[in-house]
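A.B. asks: Listed below are the structures to be examined.
Where a number appears in this text, it was derived from the coordinates with a stated rule and is not lab data. Here the structure is a predicted model, which means the values were calculated and not measured.
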Structure I
Amino acid sequence: MKSISRILILAVLFPALLSSCSRKSKLNDTADPNAKQHNEDVSNIKSESDNLNSDINQILNGVTGFGKNGAIEAVSVCGATIDSSQQYSATPTLYINFDGSTVCPNPSRIRSGQIKIELISGAKWTDAGAVLRVTHTAYKIKFPTLNNHFVTFNGTKYLTNVNGINWISIYFGTSTAKIRERSYDMTVTFENGQTSSWKLARLSEWGIQNQNLNQIYAIVNGDTIIGGKTIDSWGVTRFGTSFRTEMLQAWKSGTACGWWHPTQGKYTSVTDDFSITAIFGVDQSGNQVSAGCPYGFKLNWILNANSSSGEAVIGYF
């Protein structure tokens with residue numbers, strides 16, 4: 001059961017191969033560097049938010065003040081210490097303090113800063129309708145293999161347990177867990193000092209798709225409607241332009257092919273200057289596969305200034 005408590009809600013990190021192009025580029029050409037950077041920002045911010053959600057679920061599954069039943073489990077998170085001294089307060093509270101030096105794998109990253117977790121509604125986190133307030137204070141993720149590029153989060157998000165979490169029934173494939181995520185004030189700072197503001201609306205579901213092989217899957221979709229479209233995130237890019245990311249097909253990932261190799265998913269992110277569409281779970285020709293493990297993902301882009309466009313198929317690392 002411990003492996004279930006460590007489920008990754010979803011972790012997708014895909015640095016895109018994009019730069020400037022003219023009219024219709026050939027497959028695997030490159031496009032505008034700002035489009036490239038925004039695509040990386042969307043994926044990195046999405047991935048690290050999901051990774052943190054995974055850590056939170058892992059931790060709270062072993063903390064009595066948040067509803068843990070039975071014997072206390074040893075709880076640990078890579079590169080962090082956990083302060084649970086306020087778990088029995090009127091508002092159960094827990095702190096995750098990252099050391100800023102430990103290199104954690106998959107992908108290689110170093111985290112610093114603090115995460116504060118509060119149970120602001122419900123008696124137990126596993127109860128349907130329970131709500132967590134998650135406050136990020138200088139929560140920084142640095143990537144040593146990417147020239148120490150980093151993202152730093154400051155702000156608050158809210159996680160709502162939609163249908164209750166029963167780890168036993170999830171294990172036997174008779175139920176799934178659903179978590180609703182909201183954030184309206186997240187500020188992200190990058191290594192060059194640029195900042196971006198983000199609003200998030202997501203619904204995550206995870207469970208077991210093959211009990212015999214214990215194959216865990218996770219699905220993440222946008223969870224608000226704006227202008228008749230299912231939106232995952234919106235706000236202001238690091239370049240000071242507005243953006244909106246529409247989910248056209250939910251991401252799906254899991255242990256069958258690897259958490260870092262999503263088997264489906266499609267989004268379009270539209271900014272004032274360009275738009276990018278990403279399709280996950282494709283073969284080397286860019287077609288989505290219906291069985292087996294995929295090669296990678298496909299990107300399409302359009303630059304507003306001159307209507308130039310291009311596409312690229314990129315293999316998962």
Structure II
Amino acid sequence: MKTAQNDDVERAEKLLAAKAEILGQLKTVIVGQDQVIEEILIALFAKGHCLLMGVPGLAKTLLVSSLSRILDLQFSRIQFTPDLMPSDVTGTEILQEDQQTRQRALRFVPGPVFANMLLADEINRTPPKTQSALLQAMQEYQVTSGGETRSLPLPFFVMATQNPIEQEGTYPLPEAQLDRFFLQIAIDYPSHDEERRIVLETTGAREPALKKVLGAKAVLELQDLVRRVPVADSVVNLAVGLARSTRPKDGVAADFVKKWVSWGAGPRASQALVLGAKARAVLSGRFAASEDDVRAVAKPVLRHRVVLNFQAEAEGVSPDDLIDRLLAR
């Protein structure tokens with residue numbers, strides 16, 4: 001007799017096969033960035049959003065738009081600027097006249113946020129009121145305009161980028177808003193061989209064709225599957241203990257945490273560690289999260305949730321350095 005758990009295990013195996021096909025398709029347009037792609041897929045199937053930190057020109061837009069085509073999801077992109085208004089993101093109501101009756105009525109025109117995959121480019125370039133409009137949509141999966149609440153299409157996945165180079169005229173996200181991002185993914189320069197391949201493949205006439213792999217319904221089913229992945233008490237204890245160990249006033253905090261950290265990660269970090277571990281397990285073809293899965297997602301989950309003090313900056317300590325020391329303990 002076929003049980004629900006056996007059915008879930010079969011779905012996990014299908015996701016592993018789909019992941020291989022997704023990666024194969026992405027490699028025709030993206031060179032390298034395997035870790036970045038892995039973490040984006042973890043955020044997507046864990047039903048979270050991610051913040052991508054990296055310099056311009058590292059194919060962030062190409063990566064998300066290509067992934068949306070492969071998954072057969074609607075893609076939208078917003079270039080955030082200082083003059084962008086909340087209605088430019090969520091949509092606005094316009095006065096329209098009926099050609100026959102000559103009666104006027106308000107009609108809602110959806111904004112770019114009404115998409116399955118949204119790239120919010122340089123989110124720190126726009127004022128807080130516009131940032132909050134997007135963050136409300138991320139949290140509630142709906143927007144309110146003209147007194148009416150409208151649901152966003154599901155799945156809904158946001159990948160926001162921040163430019164770490166120029167900080168003049170920017171509006172950095174407060175820690176409370178950074179906490180709403182499931183992962184912060186760091187993207188670095190390609191290696192010499194990878195950059196050589198990029199130049200060769202992007203300066204020719206070849207136009208790669210991408211095949212559709214899953215679809216919106218399948219993605220939603222797999223997001224529900226991740227939630228049903230069993231997790232042992234030891235895995236939960238590791239996730240909770242890791243998050244609590246970043247808090248300088250907690251009893252389990254190490255001396256170097258008390259020395260370098262102003263504020264540690266909140267309960268959302270513990271939840272993200274467990275969900276990220278579940279998603280990574282399913283993407284690896286396993287229907288059980290392990291402690292290694294928690295350790296693997298620790299950096300992208302915690303690096304934007306830990307606030308270092310001036311002494312840490314003076315000594316050249318980064319959030320990743322702190323997390324490495326916590327994991328070593």
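A.B. asks: Can you tell which of I, II yields 22 when relative contact order in percent (Cα under 8 Å, 6 or more apart) is derived from it? Walk me through the numbers before you get to the answer.
C.D. replies: Numbers: I: 14; II: 22.
Only structure II yields this read-out.
A.B. asks: Rg and Dmax of the Cα atoms in Å, for residues 63-230 alone was computed and gave 17.5, 49; which structure, I, II, did it come from? Walk me through the numbers on the way to the answer.
C.D. replies: Values: I: 17.5, 49; II: 19.4, 66.
It traces back to I.
A.B. asks: When semi-axes √(5λ) of the Cα gyration tensor in Å is computed for each of I, II, which one produces 33, 26, 23? Can you show the working numbers first?
C.D. replies: Details: I: 33, 22, 18; II: 33, 26, 23.
For semi-axes √(5λ) of the Cα gyration tensor in Å, the value 33, 26, 23 is produced by structure II.
A.B. asks: Using helix-only ellipticity at 222 nm (-39500 (n - 2.57) for each DSSP H run of 4 or more, over all residues; to 500) as the calculated read-out, with -3500 as its value, let me know the right label among I, II.
C.D. replies: Values: I: -3500; II: -13500.
Label of the source structure: I.
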